[in-house]
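Participant: The structures considered in this document are given below.
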Structure 1
Amino acid sequence: MGKEPNYLNKLAILIATGFGSGYSPFASGTAGSLVGLVIFWGISGLSPLPYFLLLVILFLIGWYCAGVAEKNFKEKDSSRIVVDEIHGMLLTLWALPHHTTYIIAGFFLFRLFDVWKPFPARYLERKVPGGLGVMLDDTAAALYANGILHGVRMLNILG
């Protein structure tokens, strides 16, 4: 296999950088998470199964695009790569009520776990190479946030 055409690399980098949000001079991961929230508003009406299928597709696309971007930027998990935050934000809100309180709590919980990187997130970030590693640590952070929010929902804390 040869090198991908230039337009495919450009498209992959556009997606990996969250349509340019990853170039934010301040808190690019937060900027990418905000892009995730915008996308969430567009897909929040989907039932859990189609929403989950979109998450799987976005994970696979993100894996590829993050890998291309890492090679292009010559930097492991560059702060400019935010497709993982977009996916993580969407995963955080999966199968939860579309209520402002959950969305705000989900945003802050995901950002907390993405920065803190509790096990296995930090391990995955350090040990899994390429685009897969980029995607997996944020997936772990999102699963923590989603699990807490589902627990809160079961306890009926947020309403």
Structure 2
Amino acid sequence: MLEEVQKEMSRFGKSVVKQSRSNLTRKGHNDTKDLYNSLGYDLNVHKNSFSLSFYMAEYGAYQDEGVRGAYSNKRAPNSPFRYKRNKPIGGKPFEKWAKRKGISPWAVARSVWTKGLKPTLFFTKPFENAFLQLPEGLIEQFGLDIDTFLEETLNN
């Protein structure tokens, strides 16, 4: 049974990472490949339990879930992240990207700070889809719930 759990959870992890990377590329969010290359997972299977953790560059969570702007929630109304009104962001995080695009990093920073960052769900959607492909017996045996599993996986 442990071998089956390990096999299925490994398949799950590989599928989520592969599809997440594909989404980044397909949706044009793979400018430097930093986030793409940072994606991975750790799987530990024990006699009566397992742990599966996905990891990525810190800003991956912001790309996936979006960020509410300091003055508008329209772009990411359900995001747990928000820019603070009294703390504008500088252009430094956008310098390389803006230079390649031929635009001002300060204009980009101001727009993102005030309006927010739209969620891409590059990770969330593959996670949910792969979860639905898990064998029913595995889900029942470990009492897995997609929302709880996603939350615990992202928090690790």
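Participant: Once FRET efficiency 1/(1 + (r/R0)^6) of positions 72 and 128 (r between Cβ atoms, R0 = 25 Å, to 0.05) is calculated for every structure in 1, 2, which label goes with the largest value?
Facilitator: Numbers: 1: 0.85; 2: 0.40.
Of structures 1, 2, the maximum of FRET efficiency 1/(1 + (r/R0)^6) of positions 72 and 128 (r between Cβ atoms, R0 = 25 Å, to 0.05) occurs in 1.
Participant: Hey, another quick one. Taking Cα extents along the principal axes in Å, for residues 64-143 alone from the coordinates of each of 1, 2, which one would give 53, 28, 17? Mind showing how you got there, number by number?
Facilitator: Numbers: 1: 40, 23, 18; 2: 53, 28, 17.
Source structure for this number: 2.
Participant: Something else: Please state which of the structures 1, 2 yields 21, 11, 5 when semi-axes √(5λ) of the Cα gyration tensor in Å, for residues 56-95 alone is computed from it. Let's see the in-between values first.
Facilitator: Values: 1: 21, 11, 5; 2: 16, 16, 8.
Considering all the candidates, the number was obtained from 1.
Participant: Next question, about the same structure. Of the structures labelled 1, 2, one was used to calculate Rg and Dmax of the Cα atoms in Å, giving 15.3, 54. Name it. Provide the component values of the computation, followed by the final result.
Facilitator: On the way: 1: 15.3, 54; 2: 18.0, 56.
Traced to structure 1.
Participant: If distance in nm of label points 7 Å out along Cα→Cβ at positions 40 and 104 is calculated from each of 1, 2, which structure is the one that comes out at 1.3?
Facilitator: Values: 1: 1.3; 2: 4.1.
Going through each structure in turn, the value belongs to 1.
Participant: Please compute distance in nm of label points 7 Å out along Cα→Cβ at positions 80 and 120 for structures 1, 2 and give me the label with the greatest value. Write down the numbers at each step before the final one.
Facilitator: Working: 1: 3.1; 2: 2.0.
If we compare distance in nm of label points 7 Å out along Cα→Cβ at positions 80 and 120 over 1, 2, the biggest value is for 1.
Participant: Given a value of -15500 for helix-only ellipticity at 222 nm (-39500 (n - 2.57) for each DSSP H run of 4 or more, over all residues; to 500), calculated from one of 1, 2, which structure does it belong to?
Facilitator: Values: 1: -23500; 2: -15500.
The read-out was computed on structure 2.
Participant: With mean count of other Cβ atoms within 10 Å over residues 32-39 derived from the coordinates and found to be 15.0, which of 1, 2 does the value describe? Display every interim value, and only then the final one.
Facilitator: Numbers: 1: 21.4; 2: 15.0.
It traces back to 2.
Values quoted throughout were computed directly from the atomic coordinates according to the rules given, and no laboratory measurement underlies them. What you are looking at is a predicted structure, and each value in this text was computed from that prediction instead of being measured. Cβ atoms are built from the backbone, for glycine too; each structure is taken alone.
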